[in-house]
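Structures for review follow.
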Structure 1
Amino acid sequence: MKYSKWIGLLIYFSLIGVCFMPWTYHADLNKYFNGFFSQNDVYGKPGKFFIIFSCICMLLIFIPKLWAKFSHLFFAGIIMAYALKTYHLFTSSYNAYTPEKQPGIYLLVLFSILSFVTALFPEYKAPFNSPKGGR
């Protein structure tokens, strides 16, 4: 793909932006939770993880080496798995109460899946190896 680097960069910036959006609304607490806030940090701060790994992936997109493409695929897979785990953690019920899902949690999963898809199809030119026989 001709523009896969720039599309990947846009996806990773969007993934970082989603960390600041509300993910769930907890009516019992009357608070919105996002990637950096949960009541008494019960769910941790997954936004930090997504920012760090998205920055690593943004760097790996622009390195024209084969090891960088495989590393990008590995880190994008970790981002996708962690996003699915975070979705399950933030949206699961507790004390017979289910939090209200906000658009941010859906966008988190969407952009993590899209980042994995862009890592599956990198822009890479294999080096040309000429035969030694000279034929």
Structure 2
Amino acid sequence: MKKSDPVSEAFTRLPAMLEQGAALIQRGRLLDVDCLLGSTEQAFHVAIRGGRIVDLAPAPVLMRVWTFAYRATPEAWTAYWQPMPAAGWHDLLALTKRGAATLEGDIKPFMTHLQYFKDLLALPRTGAAR
């Protein structure tokens, strides 16, 4: 990790938080993808196999490919992870619409498993990240 910050720390805890949610793992059981997730300041290469995060490494990693990338500003993640986010800060696609996040690459796996990614990336909101 380039620098320690609350957003990056929350992302590093995602695999452990996900393992506590059998229903979410079951929802993603058909998902196998390598993607780039995180903030605009520090993204992470995330390998998901059968709904589980099997590898999470701070980017950039030399010669590591990804299918799609979803990155948001640290301020957007902080607002998104509030227990009751304000309108426009409550949803991944709302963040992209307001320009606080970007979604790029082959977005088909993201859109096909949209609810999985919404729930996965909302895990720090539940307090499990603290």
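Where a number appears in this text, it was derived from the coordinates with a stated rule and is not lab data. Nothing here was measured: the structure is a model prediction, and the numbers come from that model. Cβ atoms are built from the backbone, for glycine too; each structure is taken alone.
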_By the measure mean projected area of the Cα convex hull in nm², for residues 12-51 alone, tell me the structure among 1, 2 with the highest figure._
2
*Have a look at 1, 2 and say which one yields -9500 for helix-only ellipticity at 222 nm (-39500 (n - 2.57) for each DSSP H run of 4 or more, over all residues; to 500), as calculated.*
2
*Using the calculated result 3.8 for distance in nm of label points 7 Å out along Cα→Cβ at positions 68 and 92, pick out the matching structure from 1, 2.*
1
_Suppose mean projected area of the Cα convex hull in nm² works out to 7.2; of 1, 2, which structure was it derived from?_
2
_Structure responsible for 0.8, with distance in nm of label points 7 Å out along Cα→Cβ at positions 36 and 60 calculated and labels 1, 2 on offer_ = 2
*With relative contact order in percent (Cα under 8 Å, 6 or more apart) computed per structure, which member of 1, 2 shows the largest figure?*
1
